[in-house]
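Pasting the structures here.
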Structure P
């Protein structure tokens, strides 16, 4: 059975990757574990890594002037997370990343990212597709947030990401969808009563 990382690469590029290419890429990364409620990154710091989640859950968020957190991205096993603005530009991070469960990650720093992309065209293609897909998903999310009601946004989210609904706290899902936690609670209750 392929590793979660290898499966993620092959699913994204829609083809098998050779052992040689996979091993070369994997050697650019290192593994680390974190406890629950630990920051991988704090807003204002430099983001030196992109993280591949092997086990556990985390999320990225931005804080407003009142200190309220606004969820931007959730990551479970098989997902990537980072502050790409900071990672690519070298500027300070605009997001924080915090663990929701104990976490096992593979980490890739900027230097090794560049080396991996230069030495293996398949990995360069993988990251291009990954970032392209993330950009398209972000545009879709913004369009839906500005054009659809809260109930429809939640139903679509729950259908597309059932594992998130099971493992991510409800108040964070509400934040991600741009609705109040009380509204999400009502939507979920009404949705359950319709079944």
Structure Q
């Protein structure tokens, strides 16, 4: 196959790719997100426009109980015009740490709690047009309780064996990006932990 043995060597000195913000204007404020229209200077000196969505960030929690089942929620997603199966998740409130948000969202959406919240890093779902970062956690030995969803959240709780959930996420039966990545990272962490 062409390119199989091609070596990529780094340049003598890394190129500075930093774009400098010259001006920034919020053109639409939707509450927790804003649409920004900026002017930026490229490393070449040329000026260009940059539009993006400013987001406070969010969390995604892979909660696994003592029987190795993963907690999911199924909810209608307006932008997709259909129901989506996903791990418990939500936006970070002002002054809230990612872990505090993860614990809150897990409790609200599923009623579950867990003593051990293991960070799985952050993912950027759409860096081309948003600064949103989603912090992921593995909540081990999660225990059930009473869900307390927000009044505008209509959720079905779904429990799947971890191996089945991982398989479905890798074959496209589960296709929510944060869920797929969080499950994969949880699997890597679990393998290292054993």
Can you rank P, Q by mean count of other Cβ atoms within 10 Å over residues 16-23 and just name the one with the largest value?
P
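Given a value of -0.37, -0.55, -1.11 for log10 I(q)/I(0) by the Debye sum over Cα atoms at q = 0.09, 0.11, 0.16 Å⁻¹, point me to the structure among P, Q it was derived from. Before the final figure, lay out each step's value.
Numbers: P: -0.37, -0.55, -1.11; Q: -0.45, -0.63, -1.03.
For log10 I(q)/I(0) by the Debye sum over Cα atoms at q = 0.09, 0.11, 0.16 Å⁻¹, the value -0.37, -0.55, -1.11 is produced by structure P.
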For the read-out relative contact order in percent (Cα under 8 Å, 6 or more apart), a value of 23 was computed from one structure; give its label from P, Q.
P
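Tell me which structure, out of P, Q, gives 18.6 once mean count of other Cβ atoms within 10 Å over residues 72-79 is calculated. Present the calculation step by step, with values, prior to reporting the outcome.
Details: P: 18.6; Q: 14.0.
Considering all the candidates, the number was obtained from P.
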Among P, Q, structure where helix-only ellipticity at 222 nm (-39500 (n - 2.57) for each DSSP H run of 4 or more, over all residues; to 500) as derived comes to -6500
Q
Comparing structures P, Q by FRET efficiency 1/(1 + (r/R0)^6) of positions 40 and 144 (r between Cβ atoms, R0 = 41 Å, to 0.05), which one has the largest value?
P
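Each reported figure results from applying straightforward, stated rules to the coordinates on display, with no laboratory input. The structure displayed is predicted, hence computed values, not measured ones. Cβ atoms are built from the backbone, for glycine too; each structure is taken alone.
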